[in-house]
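Nothing in this text is a laboratory measurement; each read-out follows from the coordinates by a stated rule. Here the structure is a predicted model, which means the values were calculated and not measured. Cβ atoms are built from the backbone, for glycine too; each structure is taken alone.
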Structure 1
Amino acid sequence: MIAANGLGQAGDPRGLPLLEALATDPGTEGSDRISAAAMIGTFDHGGGPRHRSALTAIAADGTVDLDFRIWVSAALARYGDPTGAKQLDAFAADADLDAAVRVRAAIALTKAGDARGPDRLVALAGDRLLDGDARAVAASALSRTDDPRRVRVLALLLADPRLEDSPSGASRLVNVLGRLDLEETEFIAVLSEIADDDTVDAHTREWAAETLSGFAEPDDG
């Protein structure tokens, strides 16, 4: 690894085969493989065929730490390589993975500009089997996009009594709503839609109706 890095840092192309061997070697530590792949990128102008090949090998290796695999997959997605986006989508959809990992993958997919990213964030924010903090992070990430579902997702999550077990998650959502600087009419429209939606559970509909009543004009009589 030292010799390959030395050649790579010196810009010597003789180091490239050694770096490729390291980056694709399952027996090499994940961090060293990442470093080797990054060095390949300096030769391959970042995102070239050899660079992407090294990144793909790391992303597909189940023995590599998930955080590394998500980082590498995100890089591939940013380079326009469909394998990166596909891997991120698979991570976000995998119910066997930790919720925080799934949310990170969905956020990376969204930042890469893939249309599946916001869909995954919506699904994760609405998944009542996940912990409140992860759901709040997903909703917060969605709020930073122009997705038309973002306000509804936030409102539905605020109404969920399960969020009471996650005060930090609830606080995050309140802060997000403040940051969005919504017009009152926009929030009222979303609440009205939820209150009248037969597909929404009774508790949430009641919460929406009660919240709506707080916007009612005072009785002059």
Structure 2
Amino acid sequence: MRYFALIALSVLMLTLAAWAQDGNAVSQVQIASQRLAEQQKSGLLLDWLSRGKVAGESVAARLLNQSEKEMEIQFMPGMVFQDPEGRYQPFILETALTVGLAPGETRQLNNLRAYNLDHAKGPAVAQTHYNHQTLTDLNAYSPAIKALWAGIRRSAEGEMQPVVSPMLHKTVVLQRAIWASLGDPNPSTLEKLEKDIWADTLSGAHPFSQHKAKWMAGHFWKDVTATLEASKSE
């Protein structure tokens, strides 16, 4: 699967929001995830839809408030959603969003940004409905949450050095940092990134020479390693 080629461009740039200024990434995401899971038990229908991409604008969601009370739904970067049957990739959300829903109200959320948490599993084809559940035990994904927050912070503060469009650069860096933070069998080396970029070139996805592919991989990887180092403080 050629992950570099599947990365989507986006015009939406995240700013450094209040949730990212407080630190303590995992505990904040844990609280938000537990609240969302409780809302789902209390009448919130959350229906995920694949956009056929590994990372970037890779999911959409439909919200329906089936309860008799107003709901305020918060999506926080670092929330993890997992297929209980294990068919499709678990994903970690990047988008920060709060949605108010009146009783009976439906809301469609398109082009939500998320990243793959298991290299061995890909996304469903576009327009496939996911049965992903909100994960509330985040211990296994703590390194990925910290890497995501560090990457968002570094991007918002202008610390990344893009070699392609800024959003595409950030997407590649965050995806690779997330995989590297989780370790094997996910790709976690510069060499693997070089191979993936070169494979995209051979497929015709990008008109790069082998030298250019190697150069790009090296620049991406500098930001990957800087993001992983910064994640130690999250």
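For the set 1, 2, ranking by mean projected area of the Cα convex hull in nm² places 1 highest.
Looking just at relative contact order in percent (Cα under 8 Å, 6 or more apart), which of the labels 1, 2 belongs to the structure with the highest value? Mind showing how you got there, number by number?
Details: 1: 9; 2: 23.
Of structures 1, 2, the maximum of relative contact order in percent (Cα under 8 Å, 6 or more apart) occurs in 2.
Given a value of 0.95 for FRET efficiency 1/(1 + (r/R0)^6) of positions 117 and 157 (r between Cβ atoms, R0 = 30 Å, to 0.05), calculated from one of 1, 2, which structure does it belong to? Among 1, 2, the structure yielding 0.95 for FRET efficiency 1/(1 + (r/R0)^6) of positions 117 and 157 (r between Cβ atoms, R0 = 30 Å, to 0.05) is 1. Among candidates 1, 2, the computation of distance in nm of label points 7 Å out along Cα→Cβ at positions 61 and 93 that gave 0.2 used structure 2. For which of 1, 2 does mean count of other Cβ atoms within 10 Å over residues 69-76, calculated from the coordinates, equal 23.9? The read-out comes from structure 1. If helix-only ellipticity at 222 nm (-39500 (n - 2.57) for each DSSP H run of 4 or more, over all residues; to 500) is calculated from each of 1, 2, which structure is the one that comes out at -21000? Only one of 1, 2 returns -21000 for helix-only ellipticity at 222 nm (-39500 (n - 2.57) for each DSSP H run of 4 or more, over all residues; to 500), namely 1.
Looking at distance in nm of label points 7 Å out along Cα→Cβ at positions 77 and 109 over structures 1, 2, structure 2 comes out largest.
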